[in-house]
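Down below are the structures I want you to see.
No value in this document is a laboratory result; all are computed from the given coordinates. Every value quoted in this text rests on a predicted model; they were computed, and no experiment measured them. Cβ atoms are built from the backbone, for glycine too; each structure is taken alone.
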Structure I
Amino acid sequence: MIKQLAIIGATASGKSGVSIKLAEKFNGYILSLDSLSIYKEIDIASAKPTIKERDGIRHFGIDEIYPNEPFSVNSFIDIYNRAYNEALNNNKNLIIVGGSSFYLKTLIDGLSPLPKISNQTKLKTKETLKDLSKSYNMLYSIDMEYMKNIKPNDKYRVEKALDIYYQTNQIPSQYFKENPPKSIIKGDIDIYEISTDREILRERIKLRTNQMIDSGLIDEVAYLEKRYRRDLTPMKSIGIKEVLDYLDGNYSKDKMIEKIIINTSRLAKRQTTFNQSQFNNKISLPLDRIIDIL
């Protein structure tokens, strides 16, 4: 059994740097929890560590897929299993680090096993989904408990609910009650949260945003727009959507930078709130104290 630890915290709190130091010290691999670093070609906007910064440390969850390829929480689980197995086979430890700690929460809490969906069911679901509003209302009428947490325009989750209903002849809430989630993470894991003063964090965000601009963020987004569609999920991310508005002439450059800083600060606040509410058995300390302890 290998040793595992997680470093979580708001964006720009210093997670990547400390994780690389820890991996060097404790003979570890790194698994990124960042939802944007997963994509190849999104380098500056994701603030992923460069090849040089990774310092020869094996990273998982970085540059795994292209922006136009599908990604889900199940994809992340596959990456975790691959990282764990490679660490185990190579006598390494595993450091899980990033701001998208929803993925860590999923590893700990687990997911319910889904039924195998037949081709017949897939065709029936596809036909029903031709009218998304009607599909949603039908599911809501028979399973309000489950559907009240799904938005009417969430085609992906409506589709999954239809698949379960048609395949099992059970409403989703009943299916999940009979098939509770099982933890995915293997063994124990210690969780450390980097706590950062709000004003200090905002200054770090401001500094990082300006560094991203100087490093060529605008050119990167222009390239991504030319190569990929705007409606792709990663193209709606902070740092990309504001540059697209700037390229459209909606913002001045200074206004674009201000928008990125404001939106990143709001994201940091949401991340902090999530971490505080979802992880009970964690150690929350300033960055320098976590470095001292570890």
Structure II
Amino acid sequence: MLILLGSFLGLMILGVPVAIAMAVASLAFILISGNVPDVILAQRMIAGVESFSLLAVPFFILAGNLMNIAGVTGRIYAFAVALVGWMRGGLAQVNIIGSVIFSGMSGTAIADAAGIGTIEIKAMKDEGYDAETAAAITAASATIGPIIPPSLPMVIYGVSADVSIGGLFLAGVIPGLLMAGLLMAMVVHVARKRDLPRHPFPGAAQLWVAYKEAHWALMTPVILFGGMMAGIFTPTEAAAVATAYALVLGLFVYRSFALDDLPELVVQTVETTGVVLALVMTAAALGWSISPAIRWSSC
């Protein structure tokens, strides 16, 4: 146990990537134990990703990339400005609401921060917010992404722990909304202390116009979560539905990209998926190694 965890923590301290650190620690344990074939490491890593549910990983990542390039983020941001931009904190509140809406499409904090987060930070800095405040609020609101369904980390956890992914999705709704509510309350407090700017109320007519512009984008979480709860498709199939819906929005509804743009998006998706699955594979090997290590340490 000491060798297993010691080598893993030592490699982490040295700055070795997490996936490599877990793989090396598992291999070191197997070699030093002396009674386990080293080929078992490859077998456990392959078994770690041999799951139908993990097909959701590349689909959700691709859906997030498509949403970003399809102009969905800009429409969501404009709707959030009209909806809550008049509150104390203005764009800081917009940042939080925008993350709540976008998290129902992408399922990851990275997609949130890289997509709508870049728009929000630029707008906040242009309105006089300092860079530290803009980045801190964006980073905090992006953490809602893995909580509100569909959530990519929940898919990975559900596969690893053999837990119902649909149940995890359902359990994430209230905590995600609570996080958003508490963040908004915190922004109100900070806005009063710092006298942060806010926008005038746009009126019902302008709010309706902003909603119509973002209507099809806002329907994404409704379609995904509603379909899963109604039993129309599984969480894994929901990822494929999200990708197909994003393609329809980008190619036919908003016409914001062409088929020629898809190869680059696929390459980006493969790169991100490779990193995620490498972590899943090596975590499976490390988890398998820890079990016998604990038994032998207690003997």
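Points to keep in mind about this one:
- Of the structures I, II, the one that 24.0 was derived from, the read-out being mean count of other Cβ atoms within 10 Å over residues 9-16: I
- A value of 15.9 for mean count of other Cβ atoms within 10 Å over residues 1-8, calculated from one of I, II, originates in structure II.
- Top of I, II by FRET efficiency 1/(1 + (r/R0)^6) of positions 33 and 113 (r between Cβ atoms, R0 = 35 Å, to 0.05), largest first: I
- Of the structures I, II, the one that 3.9 was derived from, the read-out being distance in nm of label points 7 Å out along Cα→Cβ at positions 201 and 233: II
- Origin of the value 43, where percent of Cα pairs over 17 Å apart, for residues 57-152 alone was derived from one of I, II: II
- Computed 31 for relative contact order in percent (Cα under 8 Å, 6 or more apart) - originating structure among I, II: II
- Which of I, II leads on Rg/Rh (Cα atoms, Kirkwood Rh), for residues 209-248 alone, largest value: II
- Each of I, II could give helix-only ellipticity at 222 nm (-39500 (n - 2.57) for each DSSP H run of 4 or more, over all residues; to 500), but the derived value -16000 comes from I.
- Once distance in nm of label points 7 Å out along Cα→Cβ at positions 41 and 241 is evaluated on every structure in I, II, the highest one turns out to be II.
- Comparison of I, II - label where Rg/Rh (Cα atoms, Kirkwood Rh) is highest: II
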